[in-house]
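What follows is a group of structures, each given as structure tokens.
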Structure I
Amino acid sequence: MDKNLDNYIKQYNTIEKDICKEIVDELEQADFGLHTYYDNQASKYISSDKELFVSYAVTKHHDLLMKKVWDAIQQYYLDVRFSWFTSWAGYSNIRYNKYPVGSQMNIHCDHIHTLFPGERKGVPILSIVGCLNEEFLGGRFIMFDNEEIYLNVGDILIFPSNFLYPHKVTEVTDGTRYSFVSWTW
């Protein structure tokens, strides 16, 4: 087993740029709501003053995007190759993130207790982030508080969803950053 945490962060360029552009064009007309997150210490949902916006809009490329995410997850498992970590049960629907000027995502890990409501309980095991555009400044994806991960249009980034992989998105200073996320269990 490789003990270098960086080796469990994988990046795949699988989504065509023209598809990303069409998705962004649709998202510019979609409804977005303010992102909130659960604060365990306060026992309530909160947001910061520089919070991003989120949407579960279903674009015309929804099925294709879900397939691209599925393919990337499968490739991740092949790339990691652990005899004891060979399968996953499913992955969440795509959530789109919109970062207008002045928004960001504070440092966090994806230990999301509310992701699986109903009978299934637990937290995700892998986080998936996709890049949909590049017409913005700022909005850098940072892991471990200081390591920038450069995401090109069409890239899918996959990494473990636990406390060892803190990440954030720096404040957008110009334009609007569009991305998507999903999680496996």
Structure II
Amino acid sequence: MRPLSRRFFSRPNDELAPALLGKLLVCGDRVGCIVETEAYLGPHDLASHARFGVTRRNDVMFGPCGVAYVYFIYGMYDMFNIVGRESGAVLVRALAVGDDDQIARGPGKLTRALGITVAHHNGVDLTESDALYVADARRSGDIATGPRVGVDYAGAWASKPLRFWIKGHPAVSKAR
């Protein structure tokens, strides 16, 4: 397996998010199939970390496409995102890992399952790394869309259909 090219990631985040479905997320010797994502569209998106401008936490969002944006939330979870265009990112919400549909069913669970952390993976160039990258694979199943999870504070942005998942896949997280 080889990393996808920067060209693959160089698209608007609402196009990148569904394009990632079915691709393989590789971290060392661990691999999962991406089954759920959420798009964050940049500084104008009130649910995006980019809405605050460049900070120490989010500075990778304002750099090249195809870079990992990993942040720590709620004092217990690392969240894995992929930087796309327009200073936004795509949150990878769930993976299918082997025969276990529960181990990476949710963004906090998937980083634990693959061993992804802020300390080791934030800012990793996914197009050049052999330790953390996204590899091509064929998606099977239809794509469903709906509102993002946990962004009620974002006003009208909370209800926009920017969450994408493989319809009916058992590893998809449940919306709250």
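What follows is calculated from the coordinates using simple rules that are stated; it is not laboratory data. In this text, all values refer to a predicted model and were calculated from it rather than measured experimentally. Cβ atoms are built from the backbone, for glycine too; each structure is taken alone.
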Notebook entry, point to check: helix-only ellipticity at 222 nm (-39500 (n - 2.57) for each DSSP H run of 4 or more, over all residues; to 500) was computed and gave -5500; which structure, I, II, did it come from?
Noted result: I
Next item on the list: Taking mean count of other Cβ atoms within 10 Å over residues 11-18 as the quantity of interest, name the structure among I, II where it is greatest.
Entry: II
Notebook entry, point to check: For structures I, II, which has the highest computed value of mean count of other Cβ atoms within 10 Å over residues 3-10?
Noted result: II
Margin query: So if we calculate Kirkwood radius over Cα pairs in Å for every structure here (I, II), which label has the highest result?
Written below: I
